[in-house]
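Down below are the structures I want you to see.
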Structure 1
Amino acid sequence: MHVLESMVNHGHERLSFTQDPETGLKAIIAIHSTVLGPALGGTRRWAYAHESEALFDVLRLSEGMTYKAAAADLPLGGGKSVILLPKPGEQPTEAQGRSMGRFVDSHGGMYIAAEDVGVSPQFCDWMAKESKFIMGGEAVSHGGDPSPWTALGCFNSMKACLRHLGKSVDFKSLTVGIQGCGATGYKLAKLLREAGAAVLVTDVHVPTMKRCVEELGCVALGNDRNLFAEKLDILAPCALGGILDHKTIQQLKCQVVCGTANNQLLHPDADGALLKQRGILYAPDFIANAGGLIRLGGLYVGLTEKRIDEKVAAIEETTLTVFKESSHAASTSDAAIAFAKRRIESVRKAKANAQPVGV
């Protein structure tokens, strides 16, 4: 990967690396944009096969956070960080968390860290012992687990999908397939089951899948069945990104794709257009999964609980707006990015016009 070239092409402002021999921490922070405000984005702990994969992940995720914050009308920019683990399942330590906190703090508040895959509220609190620019903890920082708001926002986006298709907003006759039964997937499954939907689930981690079956009455798919080829009303990708590509999209037998995962399209331009060509309605991920950011980002900038709840509810109308604008775009993904970029550009121009003339 040509790192600087990639930064220029995607508009990134800053990319930082650290390694701490004492704790074994190896991490990257990517700040995509601070036009709207400081860049907020989660910290992901993951065992990447290659360093290039980590770079690709942090660059794409940080760009997505910029659009997510802009589309949600928050005074925040987009950033992300990844911690590279030497092997899958390595247990986190306080020493590593505090080292990561110092790395975050070295950016002087231009990057605000929160939780993502592999990071818990406890880890956020460890980071917060070294930096005040941390959200998502429960004892040292605040905000806690944002996944209930992420799941609720996605559920609201699903309502918009039904409305856009001219259907009744009634889940009782629907079958939804959820890929990934972690924090957001489980909570989304719970909302759907409470609304009366039949829910199929799949996850590489069998215990989390069994929990959905035993506690919520979901149906687990066996290893011989492919969720992407199942006849569904809605497919909800709730695991890692990049799972929708030319091959998987050709298999789809659903009407709607709407989930909580980030960067669901492996090749956004081509894959978004292919979904539209196939007549499958795609709820752009950074619109549908913005609830968690709205929760933590809202608390960081001082919004009230009532205002945060209102903004999570507004995801339904934002989704509808993007769908309407997509009639003149190659895909709903393109329409969503254009929607977010308009707000960023309006603020950029306002700031430029407000600059005093030099003497």
Structure 2
Amino acid sequence: MKYVLILMMVLFSGQAVAINCAQAPDCAELGYSNVDDPNCKKDGYLYCPFDSNYKKCVELNCQGLGYTNTEKSGWCSEIITCPQDSSYTACNCLKPRCNIGDVLYADSSCGDVKDYSEDKVAVGVVYYTNCDGGGKVISLKDLTLDSNHVFHPTEPFGNTVSLLPWGLHGIDVPTLKNYENSQLFSDLQTRAPELFDGEKDTQTLINFKKDSCSYDEGTKEYAQYCVATAALAAHQFYPLGVEASNTIVGAGRWYLPSLGELTELYGYDYNQITTWNTGQTGETIEKVNATLSTLKDKAKPLSLTLYWASTEKNYDLARELMFGKDPSSQNLGSGYISEYHKNDPHCAVRASLNFR
């Protein structure tokens, strides 16, 4: 205890002081006072450990201690509050076991691509980590359909159609939230959990049953109007070299990422989002694509393509995000958020996975 008190004294006095262990130090000499400071807040005092009648005003600053006033409920599992100002909070977060840009393997282990192991099956690249030691990965390649717009899980990457319809055109899915522009940007700024949960969206979409469908299963029209084609493909997907029944990365574990998750994959500064095409940093996709490029024929970087999100705008439109920069258009900037008709084979699809 004696050494703890000495350490406290050194930390808060601002200078080293010689101490005679046989006699308690003089609090006044250590910079404490027995006179109230009229400019000090009630909870801003630090009391002398040797005489509680003496104190000093330390005025701990929440920002200086690492607290911020940004919303954290969408990503932090344990939020702590600054004692001096409850409007400032911090995330009590464990060190992630995986880093952004790491390769995730079928056994749920991960590692830097520089240490890539041929002895294990690579299934995705980490684009988000959380406070519980887990995170999210994106699949190694875009999913594809055959010429009739049917997805084949045993051949997920090798079919002829690389741009998919979202599906369910003309239907406003009743249990899926509609994101008009104002709500979208508000929820991105605050990282509202609902906008960052593609796994829940995907389950909602594949569980939805249309009352009747006038098109035959296995046709392009069926994929455009009768089912949630993009979400179903992501849900049915499982990586090459993995059994469909694998409980970690098998079929049913993957999902169509939400728009919020696509912004995580691209890299956004959510405090800088004000309107269309703002807040993009591109930091995350740079790391993810570097890993995908290093894996060569096993993977493919996210190219100059629009990607579907599981996020719905209305009966006609679903949300999408542009990866890369389209030199032929002034509107489609890198990281640009937009929407398109659900029946149009307009966007690519990457499957996402939550790992623990």
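Here is how the numbers come out for the structure above:
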{"item": "Value 4.3, calculated as distance in nm of label points 7 Å out along Cα→Cβ at positions 125 and 165, assigned to which of 1, 2", "result": "1"}
{"item": "If P(r) over Cα pairs in 20 Å bins from 0, in percent is computed and equals 31, 60, 9, 0, the structure in 1, 2", "result": "1"}
{"item": "Structure (1, 2) behind the derived value -0.77, -1.43 of log10 I(q)/I(0) by the Debye sum over Cα atoms at q = 0.13, 0.20 Å⁻¹, for residues 93-276 alone", "result": "2"}
{"item": "Which entry (1, 2) yields the derived value -5000 for helix-only ellipticity at 222 nm (-39500 (n - 2.57) for each DSSP H run of 4 or more, over all residues; to 500)", "result": "2"}
{"item": "Parent structure of the calculated result 16.8, given that mean count of other Cβ atoms within 10 Å over residues 117-124 is the read-out and 1, 2 the choices", "result": "2"}
{"item": "Computed 0.40 for FRET efficiency 1/(1 + (r/R0)^6) of positions 301 and 317 (r between Cβ atoms, R0 = 25 Å, to 0.05) - originating structure among 1, 2", "result": "2"}
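Taken together, the values in this text are just the output of simple stated rules run on the coordinates, not laboratory data. Just so you know, these numbers come straight off a predicted model, no measurement behind them. Cβ atoms are built from the backbone, for glycine too; each structure is taken alone.
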